[in-house]
Structure P
Amino acid sequence: MVSEWRKVLDEFSSTESKIMMLEVAAPPEDLQRYHLRGADIPFNFEPLLTWTKETSAREMRNFIENYLSYIPSGYSPNWITNIQSIILFL
């Protein structure tokens, strides 16, 4: 479905580029697949959903390194750390 939406966006972007952002609660390896199917920014909710006050710096570093290993060349990483109803480390 992502690749089909990418086609629709591209059809309407003869003069300006269109960006596709997705809200997907998924592990890094799944986010990579969204990138490869045409999503520009599949939001990375893993920190928000899995990190707590007890998460160690080492665990955060391991997560970040793993996440970065799945980002295809030319794409930027992102980390969602709060939304309206949830704030990281409450």
Structure Q
Amino acid sequence: GGWTLSDPFHGFTEKANRDTFVASMKKFLKTWKFYDGVDIDWEFPGGGGPNGNLGDPIKDGPAYVALMQELRAMLDGLEAETGRKYELTSAI
């Protein structure tokens, strides 16, 4: 994410893209056990970022909320599976 790498986040208006991302984060955390969570840095949900062609002021907000809920549910399940605590943080 961040100022220059937030373009892919705009694809999260599609549930299939969020599902792929959440599954990849779960695999990542299970592989690299020294990480303790996920930090989302989606700059400019809704548009107005460096790529003026991206962003949907109507769909990006609900997509962000859905992404965070889906990540938290995945992390909660991973906590139950591993006995570890996982953080979910965000900057927008």
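Read the figures in this text as sums done on the coordinates, not as results from a lab. No experiment lies behind these values; they were computed from the predicted model shown. Cβ atoms are built from the backbone, for glycine too; each structure is taken alone.
Quick one: relative contact order in percent (Cα under 8 Å, 6 or more apart) came out at 37 when computed from one of P, Q, so which one is it? Intermediate values should be presented prior to the final figure.
Details: P: 29; Q: 37.
Derived from Q, not from the others.
Mean count of other Cβ atoms within 10 Å over residues 13-20 was computed and gave 13.9; which structure, P, Q, did it come from? Present the calculation step by step, with values, prior to reporting the outcome.
Values: P: 9.6; Q: 13.9.
Traced to structure Q.
For the read-out volume of the Cα convex hull per residue in Å³, a value of 101 was computed from one structure; give its label from P, Q.
Values: P: 101; Q: 84.
Derived from the structure labelled P.
When distance in nm of label points 7 Å out along Cα→Cβ at positions 45 and 69 is calculated, the result is 1.2; to which of the structures P, Q does this value belong? Could the numbers behind the result be given before it?
Working: P: 2.5; Q: 1.2.
Of the options listed, only Q reproduces it.
Here helix-only ellipticity at 222 nm (-39500 (n - 2.57) for each DSSP H run of 4 or more, over all residues; to 500) was calculated and came to -15000; which of the structures P, Q was it taken from?
Working through the options, I get structure Q.
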